[in-house]
1. Identify the structure, out of P, Q, from whose coordinates semi-axes √(5λ) of the Cα gyration tensor in Å, for residues 268-363 alone was calculated to give 34, 15, 12.
2. Out of P, Q, which structure matches -8500 when helix-only ellipticity at 222 nm (-39500 (n - 2.57) for each DSSP H run of 4 or more, over all residues; to 500) is calculated?
3. Mean count of other Cβ atoms within 10 Å over residues 92-99 was computed and gave 16.0; which structure, P, Q, did it come from?
4. To test your reading of the models, identify which of P, Q gives 188 for volume of the Cα convex hull per residue in Å³ when calculated.
5. Volume of the Cα convex hull per residue in Å³, for residues 44-371 alone was computed and gave 168; which structure, P, Q, did it come from?
6. The value 4, 18, 27, 24, 13, 8, 5, 1, 0 for P(r) over Cα pairs in 10 Å bins from 0, in percent, for residues 156-547 alone was derived from one model only; which of P, Q is it?
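Laboratory data are not the source of any read-out in this text; all were calculated from the coordinates shown. This one's a predicted model, so the numbers in the text were calculated from it and none came from an experiment. Cβ atoms are built from the backbone, for glycine too; each structure is taken alone.
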Structure P
C-alpha cells in the first residue's frame, strides 16, 4: 500500500514552503535541501517568488506533474489542494503535516475522510495528516530537527506520535544509534503503524534491509495484521521492540467472571506482543536501550562477566542482572589466579572483575582476552568504563572498539561518564559503536530481551471436535450465560473432560442421583453465577441426612432454581478462562483455580489459536508452577493433559467465536486425569470473530 512515489519520489513539491525555517513548510524544505534530495524540488507559496534559493510558484496549478506532495497549509485548504494534485498533476504520494482533522472534531474527521477518498481514487498513498513526516535513505521529508544519522542497517522506526518520535531520535543519537527510516503516521487516516510494518515485511531483503524495528503505538487498529507481520519479520531474523502507550485503565469495569476481571485490553496487548515475539517497552529510554542491544551480537547464554574500574555501578548492574534471571557467576581456578597476577594490587577477578580506577587499556585487553578464550563459563561481557576526569581514555575506547569487532562473545559497553569523557565517547560512537550510559537500565533491558521468546507457529490443532453439535448449541442459544445443560453439551462436543453431574429440582431425584454416583458428593446451587459468594456450594456430603439438609439450605438461596450434584473428587484446583477482546480475538488464560485465582491472580495468557507448545509454556511460566509439578509429597498435575485441555478450549473458541467469556473454574487435576468441575460460558452473537471453523 506504500507506493514508490511516497518512498522514493523523483520529484517533490512543498506546499506552504517558506523562507522562515521556523515554520513546518520552511523547515521541511531546508531539510530536503540540506540532506541532498536528488530529484526535482518545487515550492508553492502565493506570497513568494523565491524560497530558499528555489523558484516559488504562487499557484499549485502552475507546477509540473509531481510524485510527492508535502502539504503544510491550513486544514481547510487541503482538500482542494489534494484534488488538484490527484486530478491534474498525477501525484501519488502525500505527506500532510496540517492538523485540524480527525483529532479535532467530527467536521475535521469528515474532511479527513474526503481527502482519503480522493487519494484512494487516484491510487495514492497518504502519510498523516497531523504528523511530522517521513525520513528515509532517499529524502528527509520531516519538518523537525535533528535529522538522525541515516544508515541502511540502522533501525526502522514507526511512531504514532510525532513529538515522541523527535524525543526518541534525539536521545538515540546521543547513544550512537542510527536510523534506516522514520515514519510518523499521525492520524493514520490511510496508513498506520500496521500498514508500514506490513510494507517492511513484504519488502524485506535478507542482508540488505534493517533487522531492527522500533514501534511507538498509541492505538492498535488491526491487531491481527500487526501480529502477522511482526511474527513474519522476526522469523526472517529481525528484532522488534515496541511501546504501547495507554496501558492503564481509568476505571474498573464490573466483571461477572474471573476471566472478565483478569483480562483487559492491555493484557491482550501483552499476549499479542508475546505471541509475535515483540519486546514490550514502557518508556523512551528503555526502547532506545533495547534497540542498542539489538544492534550488538545476540546474547546466547545467561552467564555474564562484568568488567569494571568502578565498584558501585558493577554492584548495581549485578543486582539488575541477577534479579532478572541472568547470572554473574564466580570466576575461580588457575586461569583466574593467572589473570589476577597481571593486574594491579587490590584488583579482583571473582566477577565482577574490578581492575580499579587506575586500570589501563592494556589491562582491559588482557581481561577481555581471558573472558573470550579462557573462561568457558562466560557467555558475554559488559564493560563499565568512565573517568574521574583526571586523564583521557581514548586508548581504552580503542581497545573496546577493537575487541567488540574481534570477539565471538558479545561485549556491551556501559560508558557512564557523559561529561568527563564526552569527547572520547563521541569518538567511540564515530567508529560506529553504540554506548549505554546507565548500567541498571541496560541490565534490565538485556534480561528482558533474553527472556522474550521467539514467535511460535500457532497451527490449529486437529483435535476432533463435534463441530455440528457446537454450532447447533450456539445457534439455539440466546445472548448471556448458557444454562448448565448447554454448557455441559458444549464442553462435551469440544472433547473437554467434565465431571459426572446431575441437575435436580427436588429432593427425591437428588437422593436417587447421589446413590447412583456414590457418596461423598458435592452439591452446588443452580441460578446465581458466583456460587461460593452466596454459600451455594456444600462439599463432602456423605449421607442421605446431610444431603437432605444441604438441599433444603441451598434451595432457600435467592435465585436458586435447582441443585447440581457431582461426585466428590480430589486434586489440585486449576483454571482455564477465555475472553473475547475486540479485534484481538480471544485471550486464553490458565492458572491455579478455586480461590487461588482470586487471591494470587497468577495467570498466563495467550491469544487463540493456542498450540500445545504455547500451552505448555503458559503452564510452566506460572509462578505457581511448582505446585502443579507436585510439592511436599503432594501429587502433581499431568501437564500434558492440562495443555491439551487449553488447546481444546482454543479450538472451541475458533468453532464458536460468539463465546464472549468462558470460565472453567475449577478443574481438578492429578497425575492421571483432569476434568472440569464448574464452568460458565457467556455468549454474544454480535461479537463474531474472524477465526471460525464454520
Structure Q
C-alpha cells in the first residue's frame, strides 16, 4: 500500500479523497493555485505545494507542475479526482515516465473512452447499444448541416473530449446547427483544448441513467448498480439518486452487463462510469464512459456500503477486489443535491464572493436516515470566478425513496449560507415537486417544470401561515430584547415579553394581523386561518431557526435586512415587515417607490469575461439578435436583444472583466 498520495485537484473532491486516505493511514499532499492558498483541502492535507497562478490553465492543468510537486514531497501515487487532468492520457504517460502511480485506469482505456467518437465505435464493436448519428468529427458547417439533415432533427452537437455539459448544444433547425456548432467548438477549445465535435440524434423525453463499474488488474470487472441523473440544467447534473425509480431488475441487469462488457473491452482498471440515455420504453443507448470518479459517486457508496475512493487506491496498489457481482446489494435509497453558488432567480447565473456565514445541517433524529455533506469550503471561504461554482454535495440515505427525499428537504431547510447567492431554494422546490416525488423524470424536467425559469417556489397558504407566525414571534422576541437593553432609560417603551402582544405582518401591501401569546416556554399565534403552537430555542441572530410547530419539527431560514425579515421554508422565501398596529397603519399611507428604469441597458447577468461584442454604436438590432457573449466558469452565455432598437453607447469592450449588473451597452 502507498505511504503518501498527492491529490491533483481542489475543492470538495480533494477533501473527500483526503478523508479516505486519513482513514487508511496514508499521508496526503495537496496542490493549490494562488486563489486556493488558504482553501480547505490545503488545510486538511498533511502537506501542500503551490503550483501557480489562479487560472487552472496555469496551475491545476500544468502536468509538469503536478509531477514536480509529487517528486518534491515523495508522493508515490497521484489521485486526479474529477475534471482537470483526470482523463488526460498525457498526464498518465508523464506519471508513468516519472515512476509515479496513477490512481485510475490505464492510458488505453482513457484514450479510447475519453474521446466520444472513438468510444462509440468501440461500444458498437462490443455490441453495446449506441445512439444513431455520425461517428466522426464534423469538419465544417456544411458537413454539420448535411449530417443533421440525414440524422433527422432534433440533433445534439457534442464536444468529442467534453464532459460536465460543456461543449453541448441541442439544434432543432439549420440556424441552431450553425450557432450551436460555433458555441460548442469554442467551449470545447476553452475547456478541453480540443475543438472537435460530432453530431448524434437527440432522444426526446430521455432519462440519463449511468452504471458504476469497478475493475481490478486481476480479471474481475463488475458493476455496482445504477444512478439516475435526469435532473439536469444545461446538461449539468443537479440532482442524482440511486437506484433509479424507473429501472426494473431485468433492465438493470442488461445495462450492467453492457457496461461490464465495454469496460472489459478496453481492459479497464479502477472505478469508472458508463452513461446511458434511456427512452420511455426502457430502450437504452450508450452515451459515454467517464474514466474517473464521478461527482455523484456518494449515492452509490451509500446504497452499496462501499468506499469507491478506497477501492481506486487499493486497485492502483495491485490489490484484488474482495467481492463478486453476487455480493453487490443495493440497500435503501440515496439522493444527492448539488449546492451551487448561483442565482436561480437570474437564470442560475454564477455567484462569486465570500461565504460570510456557513452552517451545515446537523445529524438527523431518525437513526435510519444518514445525511452526508461533501464540501470543499467552510465559513470565510471564497467562491472564485476561476473554478466550478459548486459549494457542496448534500446527500441523504434512507430505507426508501420518499424518506430519503423528505430527509433531503429537511437538510436543505437547515443549510445556512450567506454572502453569496445559492440554489438551495430551487433544490428544495424540486424535492417538493409532485412529479419528482412520483419519479416521473427526464432530462427535460427542469425546462418543463420551470418553463419561465425559477421564480421562487409557490407558497401554499399553510406555508405562508408558518412563515408569518414565525415572523411575528421573532419580532415579539426582538421587542423583548430591546426592552431589556433600554428598559432602564427614562421614557423607554414598556414591553412585557410574557404578555400577549398584537403585531401586523406586512407581506408586500397585504396586512396580516397576528396576536402572539407566550405559553409555557412556547408561543400561540392567532389571527390566521388557525392558531399555531410554536416552540423554538433558536436565537435571534441564527441563520436557521429550528422549531416545533404543532408537534412537527420544522426548520426555517431567517435573515434580517434592515427593518425587514426574510424567511424561507421548503423552497418558499418571503420578505416581511412586522410592525405594531399603529406603525402598520402609518406605513400603509407611505407612497410606493418606483424602481429605476434599466430597460435601455444590456446588463451583464453574471460576473465574467466579455468575450465578444458583435454590435457597434449606431447599429440597429432586431429582437432575438445576438449582442454579446460573456464567459463565466468556462461556459459561454449568449446575450440577445429583447426587442428592436438602436445601440446608443458601448460601455464595455471585449476582454473586459464584468461585474454582475454592469452595463455593457445602452440603447436609445
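1. P
2. The structure behind it is Q.
3. It traces back to Q.
4. Matching structure: P.
5. Clearly, the read-out refers to Q.
6. Computing P(r) over Cα pairs in 10 Å bins from 0, in percent, for residues 156-547 alone on every structure in P, Q gives 4, 18, 27, 24, 13, 8, 5, 1, 0 only for Q.
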